[in-house]
Structure P
Amino acid sequence: MKDTSSLSRPVEAAAFSVWLDLFRWTAAFAVLLAHLALVTLKPYATVPNPSLIFKAYVFLAGFAHQGVMVFFVLSGYLVGGSYVRQIRSDRFSLQDYTLKRLVRLWIVIVPALGLSLLLAVTALKILNGADFAPYAAGTADKLSLRSFVGTLFFANTFAVAPFAFNSPLWSLSSEFIYYFAFPAIYYCFYWMEQWKRVAGISAILLVLAALTAIQISGSPILPYFGIWLLGVVAARVDKNAVKMPVLASTVFFLATLFASRFVMVTKFAEHPAGLYLTDAVIGLSFTMLLISMRSAALQPPPFRQVHPFMASFSFSLYVVHYPVLIFLSAVLVARFGTGQSMDPNAPQTWWIVVALFAIAIAVAFGFSLVTERHTDRLRLALSKPKTSPDVVPATTSE
């Protein structure tokens, strides 16, 4: 999930910005629903005569993976699109670009890793050796200094286990790689001579292929770079030259979204190529939706004031929700003998699920107030005035 929250919405209509907020927070909530089910409920296939509420919940939670694809496209749209705009207007500064990316990520990730460690250590003490699946294996490795440093520097998809059991951070590792692979490829393509261009781009792709070959978690880095690049395409397509009806692109996106929900439970999606093709179609359909919305006279979505607020802590929610959920589940297991593999047909189960859902959101919101909300302030504090007249600082919100 996530580096998409405090980036610039460069001159798009206000209504389009609100739609972007809606996409971001709903994708984050889909991931939350999926992990909540994973931690607390019995697998759907093991439940005889599942209730209607459980069927509905599992169906909604099943969009989590698609939500990550939406995150990838949005990240490419905002980060990659911003990079190209700055290059084209001679405003790009590598120092500014790097600072913005690192501040945006680390202001949330560094305290999130500390929180993850605190929750994991506390839960392990409370459990006192009791069986609890999320902490069942690799405890020493996942609480090691090596894991912390590797996760801090976004190597947790190919070099180390995710620190303190915070497995959703794999997507941030991939995105961080994309943040710098794309500018490097762009530079090679536009500023190098032909043979150097081919050699440079080939070298970058070989590095991405090598990282993919040694990956230990997450979606394959190199193939999914293509899905991230779809967001750049959505940002750079001339919205006046390409006209697509919003209704048609919306129907197409929703159709692919719901179709993928059913494809995901077939043998087709069990094969890496089948899963990637499914994800690529989702990414493409969402890209088409963004392009059509950019070129249309949009109305904001219903409850327009809600979406910017919900999106304002969606990055924090993505980063901290899983360690919070497994901590709460561990406490319930240790103290009350419930909280994992619960029977979804039992009414009391859903009271627990709703409570954990609400607590995870509340913790993420509180966490964002002392981290994510201060992103621009920290960027300004760390930025140095430029002395060169050839480099014009970009706005701090990008």
Structure Q
Amino acid sequence: MNAIFRQSPGAQKRPLARVDWRAQFWIDGMDLFGWPSFADRTVDEARNDFRFLIRATSTWQPVRSVGAAIVASPRGDIPIRIYVPLSGASPRPLLVWFHGGGFTVGDLETADPTCRSLANRSGAVVVSVDYRLAPEHGCLDAVDDAYAATQWAIRNAAALGCDPGRVAVGGDSAGATLSALVCLRSRDNNEPSPALQVLVYPCSDCTMALCDRSVDGPLLDWSTIDWFGEQCFGEHGSRLDPADPRISPYRAKDHSRLRPALVLTAGADILCHDGETYAGCLRTAGGKVTHHRFEGQVHGFFSMDLVFGEARRAHRLVARAITDMPRRSMSTTAPMPNTLPVIWVNPIQRAATMVAELAVRAPLLVAAQFLSTIVTHRISGAASSRSH
């Protein structure tokens, strides 16, 4: 495994930055009860934990309609989910969204609350992409999926009631990394490019050389980062060099001629300096960059708008950027067909989904699942200790 991902034994970490009191209260509660770190979980357990955390800390809202489709690509079919907002009229802007999760966890369900919020706040159609994950697949497979889905969205925007010249890409964490890589590849391949890139606490250099090993952060700490690194780049992953510019956009040779970027960073996030360095890199290369740092906020806050009020402000900033996105000129492009047509959820299914989503967010059910996860983890840990 690349030496960058090795933890120095016994190294003392100092706190990264002052954490907002609301975030600190929530984090202290998680620590008090013994919520497990990803570093202590299997991949499947971590994926289940992540789904629960998003469900427990996010708000859910209805949209006008939701559809499912499959984007065909040479490497395999890519599931997508399409959200049409409650208000607004055609032609709408379109946002292609990539979920976070260190290229290892996350899916359409974890992105669902954020996509609904951004659709309704911006009036844009949102296309959420279920890209392939490590360690079952290499990180470059995720990049291929993100690129193929973006090209499909641009070429089929009109069929979705959207303006092909006002298509944005965006994501949080690993999803932001994918967004940056999609913009670079679109430029290099001379293919239609997004009009805007929305990068929410991106990791632009997967070697982590832009981050300080002497400090640690809440939620996303170094043990979790090392765990993600093992899944993506270690013996469990693809053994891809994290310095490869195909996965680390900061290491691309040329950052010029890219579309405008909105970059959001969190002040109490290990990746804060990374994201701000990449914003400066784009600006130095002549790009138009808008950057907002959310002081006291932690990595992951953007997806947890029920817990973090600043997440709602961040959603509004992203929505305004999408609404105000300037149109880029587009040459005529042939539509890219799906392997299957868009299947829209009918009103009865929408009502059933709403009831189910509100039910799983009921405080008693959330508390029960929270305690069940902790108890199961402790029993598993005790059994493992006895076996050794």
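Results, tabulated for the structure shown:
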item	result
Read-out helix-only ellipticity at 222 nm (-39500 (n - 2.57) for each DSSP H run of 4 or more, over all residues; to 500), computed value -13000, structure in P, Q	Q
Identity of the structure behind 22 (criterion: relative contact order in percent (Cα under 8 Å, 6 or more apart), calculated), options P, Q	Q
Which of P, Q yields -0.21, -0.29, -0.75, -1.08 [log10 I(q)/I(0) by the Debye sum over Cα atoms at q = 0.06, 0.07, 0.11, 0.13 Å⁻¹, calculated]	Q
semi-axes √(5λ) of the Cα gyration tensor in Å, for residues 139-354 alone from the coordinates reads 28, 22, 19; which among P, Q	Q
For 18.4 (mean count of other Cβ atoms within 10 Å over residues 155-162, calculated) the corresponding structure among P, Q	Q
Origin of the value 13.4, 37, where Rg and Dmax of the Cα atoms in Å, for residues 203-274 alone was derived from one of P, Q	Q
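Here, each number is a calculation from the coordinates, and none is a lab measurement. This one's a predicted model, so the numbers in the text were calculated from it and none came from an experiment. Cβ atoms are built from the backbone, for glycine too; each structure is taken alone.
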